[in-house]
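Chemist: These are the structures in question, set out in turn.
What follows draws every value from the coordinates through simple rules; no lab data is involved. Treat the numbers as computed from the prediction; the structure is a model and nothing was measured. Cβ atoms are built from the backbone, for glycine too; each structure is taken alone.
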Structure 1
Amino acid sequence: MLKRFSILILASALLLTATPSVAQLPAKLDSIVQTYTGLGEFNGTVLVAQRGKILLNKGYGLADQDKASPNKPETIFGIASITKTFTSTLVLKLAEQKKLAISDKINKYFPELRNCGSITIGHLLSHTSGISDRAIEEKFRNVDLTAKTLEEKLMIELDKTPLALIPGTTFSYSNRGYYLLGYLIAKITNMSYEQAVSAYILKPYRLKNSGFDFAALPQNQRAKGYWAENGKNYDKETPLNDPRITFAAGALYSTVGDLYRWHQVLQQGKFISEKSQDLAYKKYSPTYGYGFQIDSVNGQQLVSHSGGFWGFRSNFARIPKDDICVILLSNHEVSGLGEITRNLLQAVYHLPVKLPVKRIPVQVSREILERYTGNYEISAPPLKLEVKLEEKGLVVYPFQGPKSELAALDASHFYDMLQESIEITFEEQNGEKQMRIKINGNERIALKKGE
């Protein structure tokens with residue numbers, strides 16, 4: 001359920017200027033994914049569809065390295081935070097049925113949460129509740145709550161930890177906010193959260209390869225998750241995710257086919273109304289609605305959700321107006337699914353695509369590298385970064401998200417070892433030390449602080 005905060009830039013890349021014909025498009029989409037696969041930056045399954053026509057539905061790499069079993073379109077993956085699209089949409093369904101209101105305060109349903117009296121259901125859906133997972137984890141780091149149920153533990157954590165932000169004012173991604181929505185769904189439906197998702201969505205819409213107990217699936221149906229101890233060498237098998245822990249924020253497993261069916265259910269208004277979808281796709285912060293990340297491609301609204309936990313990464317992207325859907329499920333802890341998704345969408349729209357090329361690193365003295373260490377800040381949207389010099393070289397640590405290990409192109413230009421198409425430059429402008437950053441062509445500057 002990790003959300004990678006990209007801090008680097010698209011740089012030296014191969015620009016594909018030729019516009020493919022409709023007949024050539026499936027091959028073009030496949031070649032894009034093959035490029036990332038060849039660089040060790042993707043391993044999994046991909047589905048791309050437009051207006052009811054599937055353009056690409058294919059597996060890449062291995063689902064099980066021990067058995068050399070290939071990934072196939074029907075391979076089942078943990079989808080992590082894509083689960084939030086199911087949780088949020090089910091809440092909107094219950095609102096349509098007048099079983100709750102999005103404006104309801106959560107202490108209407110959980111009166112024991114005295115510390116959360118100003119939080120509404122809408123705040124939970126949009127990650128503007130002010131609940132801080134980090135603050136809770138720090139406060140309860142040395143507190144033994146093992147005798148409590150997971151719901152009891154959550155209620156204690158929420159009641160005893162002050163809100164980090166005023167509800168409704170600021171986006172702050174909170175898995176615990178979605179755990180609470182899961183327990184709300186259970187309370188309203190008189191079913192467990194898992195039973196409710198199955199009864200309302202999975203069974204009636206025939207999502208037959210989706211569910212919660214990933215470990216119970218036959219091994220030949222599910223992918224094994226892998227992480228890399230060094231670079232892109234994804235050969236370390238990860239433990240299975242415990243769906244009780246990730247719960248309504250990230251417990252579901254699925255296939256690209258089932259997620260495409262989920263897209264069609266939403267696209268055709270079969271589960272929630274167009275009015276409810278408008279609520280889901282409205283921005284309540286610069287980038288998030290109710291259970292969907294909001295962006296745009298080619299001037300059209302893009303609604304999506306990414307996901308990740310140990311061994312798995314995923315992305316579910318939709319352009320409702322043009323009925324376009326891109327789904328990527330990976331059983332490697334790769335970091336660039338958002339970039340692959342955007343390139344696939346660019347190709348569907350017959351727009352130029354930038355693909356990464358293989359980099360060749362050079363050695364830079366530690367004396368030079370030491371100059372770049374320290375704390376940096378990007379002003380808008382705000383992001384704090386720390387650059388450290390470790391045994392293997394420079395490492396960038398965002399305030400939130402996993403670290404990025406850098407390799408040098410020269411004394412001032414570097415790239416992410418795990419995502420070779422993105423680059424960071426250290427320089428000095430007007431007496432200020434900075435990192436010059438471009439993300440999808442948009443330049444951002446991170447200024448060095450504390451010197």
Structure 2
Amino acid sequence: MRAMLDKVREAIGRYGLLQPGERVLVGVSGGADSMALLHALHRLRDELALSLAVAHLDHGIRADTGEDLAVVRRAAGELGLPLFHERVDVPSRARAEGGNLEEVARVVRREFLERAMGQAAATRIALGHTRTDVAETVLLHLLRGAGPRGLRGIAPTTSFYVRPLILVSREETRAFCREEGIPFRDDPTNADRHLARNAIRLEVLPLLARFNPQAEEALARAAGLLSAAEEALTWTADLVLAEVSRERGLDLGLLCALPRSVQALVVRRAAERAGVILEENHVTAVLAGVGVGRGEVHLPGGVSARIGSGVLSFGPAAGSPFSDRAWELPRAGEVRIEDLGWAFHLSPGPRPEVLDPPGPFVAYFDLRQIVPPLVVRPPRPGDRLRPLGMEGTKRVGDLLMEARIPRWERARWPLLCDGRGIAWVVGVRASDDHRVMPDATEVLVVEARRL
């Protein structure tokens with residue numbers, strides 16, 4: 001117990017997580033990590049001059065989530081702390097929004113915690129992320145090809161969120177709970193090895209421990225070093241950005257005189273100030289325009305990078321004149337959408353033996369999965385879908401860029417949508433949420449063609 005409390009003290013002091021007199025809202029799921037966090041902060045509350053409150057979200061993903069609330073309610077009562085809790089049907093919201101369940105759950109949890117923070121008059125929200133979570137995140141991001149920013153793992157503090165267990169392993173939180181007789185609930189979904197994070201925790205980290213028993217600690221230490229490196233790079237980028245900035249944008253002559261790696265840093269930083277985080281493909285596209293001295297690159301969040309007249313500038317994208325329009329499609333027959341320059345032919349029929357469409361502009365859908373109305377519309381800021389056969393969601397803008405759709409066509413590129421979300425980025429990728437299920441006997445065949 002003492003060792004874990006010492007690590008919590010060290011994290012709070014090293015990273016300046018909490019100040020005397022603060023009121024802290026502790027996010028508690030009922031699992032070992034968050035229950036250990038709650039009890040650790042309660043033990044330290046007088047020493048650190050803190051007041052505490054508890055927040056719990058019943059996400060409705062499992063049938064037994066009411067038992068999680070019971071564990072948290074009992075702990076809050078025994079410790080004499082106020083409890084703020086809500087129930088949100090996350091699966092229903094994910095279906096309604098056409099989003100990934102995990103991503104929607106994260107958004108809902110953040111929304112709830114920030115509401116509860118106001119209700120509790122708290123100044124900080126404490127979360128139960130551990131050193132193990134940091135190591136898992138580093139490996140997960142490494143497999144995705146992340147740079148220094150992604151390989152930082154999980155920061156000890158972001159805005160008003162703090163992570164006092166950031167130096168503590170998951171094994172230590174479980175041991176703390178066992179030694180102190182603290183009840184906790186294990187989420188059975190954490191054993192699902194189909195989820196990448198679970199597979200890393202259950203398979204990859206134990207394998208790495210065969211080569212280095214302190215693999216988890218080493219990964220977390222590497223994340224800390226990369227965080228420091230990223231801080232230094234950001235500081236450097238700000239200095240260079242100030243040197244190349246002019247009234248109308250970044251001076252292309254000065255920008256091109258920099259090493260390409262520094263150009264990339266400056267472009268990323270300038271885009272951040274315009275409110276958008278760039279991925280590698282976006283940076284490459286912007287630098288390609290910088291290299292030739294002209295062009296426009298549409299970026300996430302409705303931001304555009306414009307290169308010309310000797311400067312690079314970031315600002316709101318022009319968008320589509322039809323961004324708020326949608327054209328409803330019938331269950332069968334053909335519709336011509338002159339404004340978009342496309343026609344669509346729909347024909348329900350028996351399921352074909354082979355589900356591979358004859359070309360990119362033909363798609364098959366399970367009739368039972370379609371939620372009316374079925375419409376065609378152009379992309380909108382924030383559009384995402386879960387591509388067929390892939391885990392997680394992707395931005396529509398990224399899919400169009402990867403498919404080499406010319407930028408001047410992207411603002412009015414057709415999307416087939418129903419009441420659940422985007423079913424098909426026409427000619428590019430269909431949604432996994434609208435795939436033809438194995439027991440389907442009928443399908444809807446949609447064929448798109450240019451006018």
Structure 3
Amino acid sequence: MSVPSEIFKAYDIRGLYGEQIDGDVAEAVGRAFARVLSELGGKPVAELRIGLGRDMRLSAPELAARYRDGIVAEGATVVDAGKVGSEMLYWLVGSRALDGGLMCTASHNPKAYTGAKLVREGAIALSGDAGIQDIRRTIEAGLGAPAGTPGTVEQVEIYADFQADALTFVDPSAVKPLRVVVDGGNGMAGPMVGPLLQQLGLDLVTAYWTPDGAFPDHEPNPLLPENRAFIMRKVVQEGADLGIAWDGDADRCFFIDDSGAFVDGDFLTALLAESLLRKSPGEAVLYDVRASRAVADTVRRAGGTPHPNRVGHAFFKTRMRDEGAMFGGEVSGHYYFRDFYCADSGTIPALLILELLSVEGAKLSELLQPYRETYFISGEVNSTVDDAPARLAAIEATYADARIGHLDGVSVDYDDWHFNVRTSNTEPLMRLCLESMSSYEDMERRRDEVLAIIRS
């Protein structure tokens with residue numbers, strides 16, 4: 001069958017429901033996924049046990065059923081968790097030693113989209129480099145008729161066990177009854193995280209807390225300023241200690257401090273790293289190449305070992321295992337935990353920050369103040385370019401006296417400022433993240449200087 005090649009992304013499968021991904025495509029992906037897992041794990045398909053979950057999208061019941069049909073047709077057993085957050089699917093695969101898992105979700109994308117996040121044993125993510133393109137090639141080569149006997153389906157209920165496991169990352173008795181505004185974006189955060197927050201005795205102000213794939217209020221992507229404007233206002237109006245917003249499949253959470261200001265992912269990574277290193281000193285921590293130096297400086301000061309890493313969950317999860325790293329954080333709001341199968345979680349960071357604020361007896365804005373007064377970051381600035389290699393070469397020539405790195409794109413480092421430029425995997429874009437340790441004005445000046453090269 002013909003399947004649009006553009007749905008096979010760097011980190012997942014994603015496309016418009018009905019136009020790019022329909023039931024037939026989903027079933028083909030399910031069949032090919034089973035075969036690829038068999039090759040990756042060196043086991044016959046008939047011996048595979050594969051986890052399945054789906055989010056709240058309106059198309060998810062239909063498409064999850066077709067993914068399941070495809071996997072079962074190939075002879076594998078499906079362990080079906082029903083409607084869950086993405087990290088619950090990762091937890092299922094890791095905790096029950098399954099051979100892989102498929103989460104039917106389009107994460108933070110608008111309601112017209114659907115897709116799948118895919119992992120192999122150990123909840124290790126498939127990527128375009130390892131697994132996802134193999135699925136595309138398997139389908140394009142022709143699947144033919146399924147061989148052997150169809151597999152079976154096991155229905156499982158995992159909420160209670162997942163929530164109990166997540167709660168072990170903190171001391172529940174240490175958490176004070178903070179006033180917290182929570183915005184679920186009509187995604188999976190409400191049922192996944194809500195019971196834990198209630199159990200902690202918090203004073204909760206809930207918004208968009210019921211899953212609804214029509215997203216009647218705002219898109220489930222708090223990284224976009226228009227989608228977090230509500231919770232920023234609400235925190236101030238309610239006199240809350242903080243706000244927490246989740247994306248659609250709830251594997252990412254974002255924080256608003258007590259003043260109503262958005263907390264950058266770099267600084268949140270630093271806070272989480274410091275908190276975790278107090279509990280387990282001397283550990284390794286990963287951070288992505290775009291991040292503020294606040295992360296590495298904080299990790300070293302707390303007695304840990306910082307390691308820069310390529311952007312993307314597949315790269316983080318793999319390297320965390322290689323390094324034995326305790327924790328990893330990305331600017332985009334993905335936070336990974338070794339003791340959570342190296343998976344990204346939107347639950348554990350929320351619990352850890354609530355514990356940290358309670359133990360410190362400080363406001364979130366107070367904990368962030370030293371970072372905001374020392375590290376001046378641009379955030380990610382995107383530019384459309386026609387000839388990315390030429391722009392990267394021009395940047396390296398202009399800043400030849402700096403320390404140049406190529407771990408992911410081009411990183412340029414001076415003692416008092418630095419930046420990273422990367423090309424998009426899916427669009428003709430270059431992404432710039434720049435930081436100055438001198439002043440906000442110095443950051444703006446240097447940002448504009450680099451942008452002039454990119455956009456020339």
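Chemist: Of the structures labelled 1, 2, 3, which one yields 19.8 when mean count of other Cβ atoms within 10 Å over residues 256-263 is computed from its coordinates?
Modeler: 3
Chemist: Using distance in nm of label points 7 Å out along Cα→Cβ at positions 112 and 128 as the calculated read-out, with 1.3 as its value, let me know the right label among 1, 2, 3.
Modeler: Computing distance in nm of label points 7 Å out along Cα→Cβ at positions 112 and 128 on every structure in 1, 2, 3 gives 1.3 only for 2.
Chemist: When you work out Cα Rg over 2.2 N^0.38 Å, for residues 208-375 alone for each of the structures 1, 2, 3, which one comes out largest?
Modeler: Largest value of Cα Rg over 2.2 N^0.38 Å, for residues 208-375 alone: 2.
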